[in-house]
Structures are given as C-alpha cells and as structure tokens.
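Structures are listed in the sections that come next.
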Structure I
Amino acid sequence: MRQLPAVSPTLAQQVWEGMSNPSTRRVAQKIRQAGRAVSHETIRRWRTNGWRPLDREQHPLDAARAALDDAIPVLTSDPLTTAESFCAANKDDAPIDELSDGELIRRASRELASATVVVAQGLMLQPDIAVTRPVEVGILLSSLAKCAQAVSAGFGQAVTMQAGATESAGK
C-alpha cells in the first residue's frame, strides 16, 4: 500500500528556509494551511535533529490501523489476525497510485472507519470476552478510540486538501 502523505522534515526545512524570520509555529501554521497536520513541537524536534526524520514517524491513520491490528487478536485468538483479514477488506479496486493525496487520505479514512465498525460489531457479538479478558478488551477499546479520532482527523485533512486544490485551480 502506498504511504499516506505525511509532513516530512525536508518539507518543513524548505518552508523554514523560504520564510523571513521563521519560527516553528509559523512553519507549522503554513504547513497546516496546505492541509497537512503537524505540530510546532514536531517542527522544533526536526530542526533540533538537523531536519532528519524522527524514529517511527507515520501518518495518524497508519498509526491507528497498526494499533487496531495489534489489538484485534483478542476477538479471534489468532495472533496473525489483522483488521484487513478480519474485515475481508479490499472491496475497492481503484489503483492507489492514481489517486491524489486528498483522495488517498479520504479512502484510507473510509477503510479505517469501516474496519472500526466491523471490529466493534465483532466485539459486541462476544460480550463474555469483557469479563474473561478485560485487559485485552481495554486495549482493543483504546485502539478503537484512536481509530475514531484518526478517521475524523483524516476526513478533515482530506476536506482541507480538496478545498486547497479547488482554490488553487480557480486562480
């Protein structure tokens, strides 16, 4: 699967160098205006780190999907279960490489939202598991909450990117 577009230290450095009197807050704001989510603290860490990527950076949707993949085996008792295999996904056959960044984020958000719903329904079909394995169910519920937050943020980012593309096309 193609990586979701995340802000990179290289992009942040280019924005930094293109500004007069740059600050981490201004750089983060400018990148957010382009539809990419980033914190001024992340910009500060990148700058302190010589504009090199931090360890284990990934898009919030990818991080939420990974958390769900880590927690889902509680429903199947199979450690190889992933959200994709649990949901039997891959319904959309459109080539990923041809999608714009906004379309890719919207599609990933939609797929993660569907997986979240299917996994939550699977949990509801096994009510006794909350009594027999409360720690594992707690981890699963936490990952479902992260997924819901990431889906919301992903759809918001996709809308912002689409609005930016529409605005720049109209000029």
Structure II
Amino acid sequence: MAEDTYPIELDAPAIESLLPHRGDIRFIRHVSVVSNSHFIGQASWPRDMPILQGHFPGMPLVPGVFLVEAVAQVAGAGMLAGDAYARSMGSGYVGMLAGIRKCSFKRPVLPDEIVMIDVQSRQMSETAAALSASLRVGDDEVATIDMLVANAPKDKVQAHLASLTSPGSSTP
C-alpha cells in the first residue's frame, strides 16, 4: 500500500464519499488531514436551519451536541482519508461515539459562525480511538472535547437496531 501524502484536502463531495451523513446532519464542510492522527475541519450551521429556530426562540444558538457531533465527523473523515489502518477495516464497520470523557463549552456558537475544529486522535485498541479536540471561532476557543470512538461491525449494529424496532420490543 502506498504511503499517504499530507496534507489531504477533503471538500464536501469527498467527505460524503467517506461518511454516511447526509442533509442537515452533515455538519462539516471541509477537512484538512494534516497527518494520520491530526485533522482540521470546519463546520457551520445556517441561521435558517429549522432546529435553530427553537434553540432558542429570538436568540438562536448552536446546540452543544452539534459541536460534539462535528468533532466526530471531522475525526471520521480524517481517519478514513488519512489513516491506512482505519481504511483497512473496510466498509463493514461503522464508527460510533463510545464515550465523552471531557467536554467544556467556553462560549456559545451562533448561527453562520465558522467553527474551526482541530482534532488529535490516538489509537487505543484495534477498534477504538481517543480524540482530543479544540474548537475555535476566530481567536475565541469555544469548546474543548475529549471523546472515545469505536468501530463496530455494521451488520451487528443493523441487527441490534432492527431488534429494537421489532414487534415485542420495548421501543414504541
């Protein structure tokens, strides 16, 4: 396998070729893969996004959980583009958020602001990686987030989800 050459620049079509996220849930617009374990991405949420109209009426703010998801998306795209080991797992695996170790929000993020997301990853096991991220708007640090992501066999995740929605399950 050829060595990766960095940086690797990912635009929206390249990100969509790597991640399953579509529509409004795909938060990231661009990712630079600096190395196999360092990724810088950008995300923004348009003012007219329907969910922002209710969070909060008259003073829309980007929900903190969107920032967490954006970190996971930057890391997922970055690892799949720039980490030969992550690529070697193939399409039979899906990256899942496994835990949030530390999350600190320093200031609110407003609609239309561009958030720069700097992520460092560290392989923890064959299927898990620890992520540390710093999120900035201009010169302002808006959040720091440390999380764990795990790659799970896609067929097992799909079977589990089907069992949750099947007749007799406790899910409505």
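Only the coordinates and a few stated rules stand behind these numbers; no lab work does. Keep in mind the model is a prediction, meaning the values are calculated, not measured. Cβ atoms are built from the backbone, for glycine too; each structure is taken alone.
Tell me which of I, II gives 17.5 when you compute mean count of other Cβ atoms within 10 Å over residues 70-77. Present the calculation step by step, with values, prior to reporting the outcome.
Working: I: 17.5; II: 27.5.
Checking each candidate, the match is I.
Follow-up question, since we're still on this one. Here relative contact order in percent (Cα under 8 Å, 6 or more apart) has been calculated and equals 21, so which of I, II was it run on?
Details: I: 27; II: 21.
So the calculation was done on II.
When helix-only ellipticity at 222 nm (-39500 (n - 2.57) for each DSSP H run of 4 or more, over all residues; to 500) is computed for each of I, II, which one produces -8000? Don't jump to the answer; show the numbers that get you there.
Numbers: I: -21000; II: -8000.
Answer for the origin of the read-out: II.
Which of I, II yields 1.0 for distance in nm of label points 7 Å out along Cα→Cβ at positions 14 and 38, as computed? Mind dumping the intermediate values first?
Details: I: 1.0; II: 1.7.
It must be structure I, since only it matches.
When FRET efficiency 1/(1 + (r/R0)^6) of positions 110 and 142 (r between Cβ atoms, R0 = 25 Å, to 0.05) is computed for each of I, II, which one produces 0.70? Don't skip to the end; give the middle numbers.
Values: I: 0.70; II: 1.00.
That value comes from structure I.
When distance in nm of label points 7 Å out along Cα→Cβ at positions 46 and 102 is compared over structures I, II, which one is greatest? Spell out each step's value before the answer.
Details: I: 2.2; II: 3.7.
Comparing I, II, the top value of distance in nm of label points 7 Å out along Cα→Cβ at positions 46 and 102 belongs to II.
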